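Peer 1: Once you scroll down, you'll see the structures, which are given as structure tokens.
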Structure I
Amino acid sequence: MKILLEELARKPFPPKQWIGTESWGTAPEFLKFDFCAGAIGFGIPQSLVPGFREYLLDLSPAKAAASQLLTELWEGAFNCQLERKAGSADSVCDGTEDIQKLKSPYTDTSQLRVTNMVYKAVYSIAHAIHNIVCKKINSTIQCDQFMKIEPLQVLDQLKRVNFSRNGYHVSFNANGDPVAFYELINWQKNENGGLEFVTVGHYDDSLPIGQKFNMIKNISWLDGGGQVPVSVCSDSCPPGTRKVLQKGKPVCCYDCIPCAEGEISNTTDSSDCFPCPNEFWPNEEKNKPDHLQG
């Protein structure tokens with residue numbers, strides 16, 4: 001999608017209504033493509049993981065130097081080197097770098113989606129292990145910290161996991177799937193003219209049919225208005241006409257041509273008109289035989 005959107009940004013093209021998959025519909029780096037205004041798509045629910053931002057901002061030069069990944073992060077963020085490398089023109093970090101003042105995807109924990117899923121997955125496994133090693137004996141919980149645990153035991157307990165964390169419930173059905181719960185995301189223009197993700201609704205598969213969708217805000221479509229766009233470039237052809245495809249355009253683009261004298265069509269989007277039965281003449285709308293010929 002990054003390659004496609006970058007190519008489309010090179011020259012103007014007709015406005016399109018974008019429908020994003022979960023994988024790119026909530027990708028912050030794509031908000032720079034303003035022609036995607038009005039895009040809609042499903043997203044994994046976002047959530048603030050308690051203490052996570054504080055944990056990230058506790059990073060120091062010494063902690064960063066102990067990890068190759070964090071070293072790359074630190075040096076890229078502050079454009080300096082934790083230790084001088086031969087042949088490099090970059091300056092050495094002097095210790096005045098303050099990660100708490102850094103504005104980057106690393107420190108932005110306001111749009112955590114997949115991260116929150118990992119968080120809940122770790123808690124799920126922790127609950128499963130706890131249920132294996134801990135037993136209630138005489139009204140007290142006793143845990144065997146030295147018990148040898150087999151993977152199949154953890155899998156069996158995972159099927160029974162049932163807890164809530166950060167406002168979200170976690171459990172699994174007979175197929176091992178959690179209840180499907182998604183946010184409906186809309187790319188809307190903000191006061192500064194840029195794009196931002198706005199949650200306009202939710203989908204909760206645990207609710208009864210007819211109540212699974214809950215819309216909480218109006219959707220802003222490709223033109224910034226509330227009119228739902230159509231997915232075809234031509235309206236349906238009514239009875240009494242026939243469809244004629246427009247040359248050089250997609251199959252959803254066509255003209256509606258009135259039936260010729262003595263012919264009718266009695267279905268919507270008919271590709272042909274057909275003659276009236278003998279001794280009959282079409283009605284005024286040319287959608288059924290009306291009366292005998294005079």
Structure II
Amino acid sequence: MATSILSGLPSEWALVKRHPSEKIFGVQLAGGFADTMSKAAQIVTENMEVDFIDVNLGCPLDAVNDKGGGCTLFNRTNRLVQVVKSMSQVLRDTPLTLKLRYGLKEGQHTAHNVIKRLVDDCPPQLLTLHPRSKGQRYTKSAEWDYVPKCAEATQGITPLWACGDVLSYEDYYTRLETYPISGVMIGRGALIKPWLFTEIQERRYWDITATERLDIVQNFVNFGLEHWGSDDPGVETTRRFLLEWLSFTYRYVPVGLLEVLPQMINQKPPLYRGRFIYLSLCASWALGSVATND
């Protein structure tokens with residue numbers, strides 16, 4: 001939130017701190033007014049190491065929209081133009097990008113009008129479309145058929161990316177080859193299976209084991225403790241983000257359980273026993289035996 005950055009809120013400033021392992025790092029700002037958004041963008045770029053600044057026009061949460069940001073700013077085109085113009089003036093060489101949904105209500109597609117207005121008055125360096133409405137949140141499938149109309153609205157001036165329901169290398173390359181877009185953004189897919197980018201690069205499905213997935217969780221925790229500290233506040237912050245992330249990872253369906261590839265992003269796994277469940281039972285039994293003998 002731009003206002004939280006300007007007020008110096010430590011928890012918000014922790015989010016814009018770049019880790020040495022991050023090759024590309026951008027900061028997405030949410031807000032509804034030109035003065036606060038431009039000041040926040042200037043402060044972040046002058047004090048942090050960032051590759052680009054993104055304007056959040058797609059967040060459906062009331063906490064963001066009530067402050068004029070997210071989808072609310074998307075729906076106020078005149079104010080949005082002011083925000084983009086002001087931010088562009090202070091950012092100078094730092095690219096400015098925007099991510100937006102297709103509209104406020106399901107079936108009411110207005111993003112192409114907003115895109116055309118932006119391109120005519122103050123074209124950003126990149127636009128990303130999430131073809132769902134504010135009301136949909138993440139329910140139902142993303143409406144990729146609407147992407148070409150938005151691509152036409154860019155008039156070839158601003159590159160257009162799109163996102164929504166990409167969870168496999170097939171999803172990625174099919175959308176990139178089928179639709180008139182310059183790139184594909186991945187959101188929930190990266191949270192559900194962080195190894196997705198390896199699959200895309202190598203064009204294959206990775207039947208990753210439970211042990212390998214647990215190693216990824218361990219790395220996540222270690223990074224969190226390194227970032228926020230290993231004292232009580234650091235542990236609690238790391239735990240909070242870990243639990244939020246795990247609310248996505250549990251949706252992963254192992255490749256061996258799928259009847260048809262690829263997995264759909266809203267697909268739920270059938271009832272099954274994991275390949276390591278008997279090993280876990282044996283370990284539990286052994287520990288119980290040791291405790292009894294002692």
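Peer 1: Check the numbers for distance in nm of label points 7 Å out along Cα→Cβ at positions 103 and 239 across I, II and tell me which is largest.
Peer 2: Numbers: I: 6.3; II: 4.5.
Largest one: structure I.
Peer 1: With semi-axes √(5λ) of the Cα gyration tensor in Å coming out at 58, 32, 16, pick the structure among I, II it was computed from.
Peer 2: I
Peer 1: Which of I, II yields 14 for relative contact order in percent (Cα under 8 Å, 6 or more apart), as computed?
Peer 2: That value comes from structure I.
Peer 1: Follow-up. Any idea which of I, II comes out highest on mean count of other Cβ atoms within 10 Å over residues 127-134?
Peer 2: Values: I: 16.0; II: 24.4.
Largest value of mean count of other Cβ atoms within 10 Å over residues 127-134: II.
Peer 1: So if we calculate distance in nm of label points 7 Å out along Cα→Cβ at positions 55 and 119 for every structure here (I, II), which label has the highest result?
Peer 2: Max of distance in nm of label points 7 Å out along Cα→Cβ at positions 55 and 119: II.
Peer 1: Right, another one. Assuming 1.0 is distance in nm of label points 7 Å out along Cα→Cβ at positions 111 and 143 as calculated from a single structure, say which of I, II it is.
Peer 2: Derived from the structure labelled II.
Peer 1: Please state which of the structures I, II yields 45, 26, 15 when Cα extents along the principal axes in Å, for residues 23-78 alone is computed from it.
Peer 2: Working: I: 45, 26, 15; II: 31, 24, 19.
The read-out comes from structure I.
Peer 1: A value of -14000 was derived for helix-only ellipticity at 222 nm (-39500 (n - 2.57) for each DSSP H run of 4 or more, over all residues; to 500); which structure in I, II was it taken from? Provide the component values of the computation, followed by the final result.
Peer 2: Numbers: I: -5500; II: -14000.
Value -14000 for helix-only ellipticity at 222 nm (-39500 (n - 2.57) for each DSSP H run of 4 or more, over all residues; to 500) corresponds to II out of I, II.
Coordinate-derived values only; no laboratory data. What you see is a predicted model; the values in this text were computed from it and never measured. Cβ atoms are built from the backbone, for glycine too; each structure is taken alone.
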